[in-house]
1. Here Cα extents along the principal axes in Å, for residues 47-86 alone was calculated and came to 46, 20, 11; which of the structures P, Q, R was it taken from?
2. Figure out for me which of the structures P, Q, R the number 2.9 belongs to, where distance in nm of label points 7 Å out along Cα→Cβ at positions 15 and 127 was derived from the coordinates.
3. Cα Rg over 2.2 N^0.38 Å was computed and gave 1.19; which structure, P, Q, R, did it come from?
4. Quick check: -8000 is what I get for helix-only ellipticity at 222 nm (-39500 (n - 2.57) for each DSSP H run of 4 or more, over all residues; to 500), calculated from one of P, Q, R. Which structure matches?
Structure P
Amino acid sequence: MDDPIQRHPTRTEQLDILVRVLADSVPDGGHVLDLGCGTGYIDWMLLQRRGDLRLTGMDFKPESLAEAKAALADWTGQVTLLQADLMQADGMSAAGTGFDAAFTALVFHDLDDAAKQACIRATADRLKPGGVFLVYDRVRLTEAACFPLQQAVWRRIEQEHGVAMRDATDFDAYQADLASNNRPATLQNYFDWMPAAGLSAQLLHLHGNVMLMGGVKPA
């Protein structure tokens, strides 16, 4: 199965890290929740490594869920796919509880901040004690004075990989380029929101302006 997005050159590495952390963290026969599963690509990657796992995927688009069902047909008895709107406070209620891990990949920047916080709280409620929550998403850049430093990182990534991560002529252009549905949170937001939901928080990986944040529910 090919990655249906492939939007930046370090995505393959970061998705591999995400899947490796999940594969190494979930107990035998564990249950994983995917918030915004799309066509099931990351779930497919995970089940390739850990065919013993059960997985519940949630997404808003029926057509994406149909593609995910086809992509994950080899694990039909272990996979549950649900239509849900994460922008709604009760969007995750159908998933149930008792998950060993949960993750979301490049979904949270589509949500407003209130919905992000609600999803984090709802996810924490659905994890078992000791359960893991991984958030892979863009980070909002906030410091205009530091923006040339970020541009230097983007140029280095383009030079190394031959493909640009993203670019903007200046900080104002970067802000203007963020569409109304492109609302990445800051690192500090996550360091505030996860503990507020009862999760410890740790930045696991950051490349350019795309992060992998981990949270753990107390045992």
Structure Q
Amino acid sequence: MSESKPARKQQQRSIVTQLKLLDAAIDAFSENGFKGTSTRDIADRAGVHHPLITYHFKNKEQLWRAAADRIFREFNISLVKAMAEVPEIDPRARAATFIRTYVHFAHGQPALHKIILQESSHPTSRLDWLIKNHLRPLFEEVVKSLKELQALGVAPPGDPALLFNMIRVSAGGLLALAVEIKGTSNLDLDSEAALDELSEMIIRCFLPGEMPARH
């Protein structure tokens, strides 16, 4: 028997409520950190009744994890789409695409870096969870590519782990400081032109070499 219309509507309302809560949680956690955010504040931002948080997410910790999952899932989706357009036989082009995608996503979703910064001030179980489930898998994948690019003379020599983090902070760190940078340097990192220039400058700095000619 097919699902009844009232049941489908209830399911749709439930999904909408969860998305509202996740949007509100992402904003609140990135602005105020985990400890500085209350579930009541999140409910108010989402425009829903406070008890719905525990109904959908059990507690604040589970809501934080769901919010972080959503951020990284959306980043991975955007990265997969971008990489689908680049030949696998051109690792420099793929690395450049990664950098451009990272810069534009971090601009569109500043919580990507802000939540990491909020959790990195001291050791927490949330930071451990974030590293295990999202940050280390990304690190391992990108470092593998950087090692290949170093061997080809495209990326500069040195510890690839350090190189990865320099690239990451050059992109996300600058964007996380966009308001201060605009006041100090008069650089508008909200403009498309500035984001493109930032991407290309990072690529030139960290991928200075050219791919060897194929014979």
Structure R
Amino acid sequence: MRIDLHIHTSPRSSCSHLGLEGLSKEAKRLKLDGICLTEHQVVWSPEDVEKLAKEGDIRVFRGNEFTTNQGDILVFGYYKDIKELLTINELQEEVKKAGGYMIAAHPFRGFKTFGIGQLQMTVEQACRRKVFEFVDAIEIGNGKLADDENDMARKVAEKLGVPGTGGSDAHRIDEVGNWLTVFEKEIKNELELVEELQAGRFTAVKGN
């Protein structure tokens, strides 16, 4: 099952230019089986998601992208609409209580821009980032990142022995589906999505 795990829509995510009109149609054109709406610190209501899924004839799942003191975290299975910034410790505590799942989003975004690449950061050094102590998986394929940034995330995930996910991080319609997570089993609802994430039955793949 092909799912884009990381999508931002307008106006719920103020940084996004991706409206709902045409989103489902584009996802189906790309032969996606589902999409995850992961707004910045905003949770969709179940009713709105169900309506969108029915109108577009595609599976739609809710997630959230939280900004923490250790970077951005994609969260599934935790649906409290918290606006304030949380520390990574606080977020992990809340998500664990809810039985949810945490993914380090684009953990090496801009690492070359800030000169880390020139300092020849090793995989071992990269593994020491504190955020990796708190998450269940690492986003190893992000559609907004350069190949070497994603490659570093992949190497770190392999070194740490944690799963790697893929998502477009789409903010425009033409960005949808350029990285995906392919699940081994069919997923019908959000509970099953979290179960399959926790089971690790998925692979990150480059999309269209």
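1. Comparing all candidates, it corresponds to Q.
2. Working through the options, I get structure R.
3. The read-out comes from structure Q.
4. Here the read-out was taken from R.
Here, each number is a calculation from the coordinates, and none is a lab measurement. Here the structure is a predicted model, which means the values were calculated and not measured. Cβ atoms are built from the backbone, for glycine too; each structure is taken alone.
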